[in-house]
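So, here come the structures, one by one.
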Structure P
C-alpha cells in the first residue's frame, strides 16, 4: 500500500469512527481523543486495520460496547478485511486530548474546559 493510499484510507477510517459518540459526552470518539493510533497491515491480499484506543476512565462501564462499535464500523468498510482494537491506558486520557472541534462542541453545549 502506498503512503498516499494509506493516508486516504486512514482519513476514511477516521470519518467512520467520527460517527460513534461517547454515551456520556456529546463528542465522537475521535474528537474526544480516544483514538491514539491507526495503522494498516497487508497480508495475502487482506487489509488489517490496527487501532490503539483508550477510554476516558479505565473502569468505563461501556468499554466493551465502544470497542465493539469501533471494530464493527471499521470492518464494515469495503477496503478493510479485519479490524483489531488494542485498548491501552498509557498515556492516560485527559481533557487535553480533546480536539479543537470537540472543545467547540462542548462550548456550544455550555461546558467550559
Structure Q
C-alpha cells in the first residue's frame, strides 16, 4: 500500500546498534521530494517489533497522509474516518504546501557578497 504511493525509493544510509536499525531514503510522493528515516526495533529473533517513521518536508508528509490515511481507516473498518481524512489532511496539505512555496521562501536567508 505505502509503496504504491511512493516512487523512486533510493536508500542512502543504514545505521545499526544493538537491536536498533535506522534506514534513510529519498523518494517521490505525487511528484514531491520525500526524505524518510525509519527506526526499526528488533526482537530477540531479529524480527521487526516496532517501526517509527520520520518524514520531511512537511508538505510531502501531508500529501502522503491524504493518500494513505483513507486506506488505513478502511482496513480498520472505519469508513466514516476514511471519508474524513482526505478533507482534514487536504486542508493541512494546502496550508503546508502554500506556506513552504510562498511564505517560507521569503524568510530564507539572502546571501550577499562582500
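Just so you know, all these numbers are worked out from the coordinates, no wet-lab data involved. Because the structure is a prediction, the values reported are computed rather than measured. Cβ atoms are built from the backbone, for glycine too; each structure is taken alone.
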Identity of the structure behind 3.0 (criterion: distance in nm of label points 7 Å out along Cα→Cβ at positions 51 and 91, calculated), options P, Q: Q
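When log10 I(q)/I(0) by the Debye sum over Cα atoms at q = 0.13, 0.16, 0.18 Å⁻¹ is calculated, the result is -0.50, -0.73, -0.90; to which of the structures P, Q does this value belong?
Details: P: -0.50, -0.73, -0.90; Q: -0.66, -0.90, -1.03.
It was calculated from structure P.
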At a computed 0.15 (FRET efficiency 1/(1 + (r/R0)^6) of positions 43 and 99 (r between Cβ atoms, R0 = 30 Å, to 0.05)), which of P, Q: Q
Structure responsible for 27, with relative contact order in percent (Cα under 8 Å, 6 or more apart) calculated and labels P, Q on offer: P
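-10000 is what came out when helix-only ellipticity at 222 nm (-39500 (n - 2.57) for each DSSP H run of 4 or more, over all residues; to 500) was calculated for one structure; which of P, Q is it?
Working: P: -10000; Q: -12500.
Of the structures listed, the value fits P.
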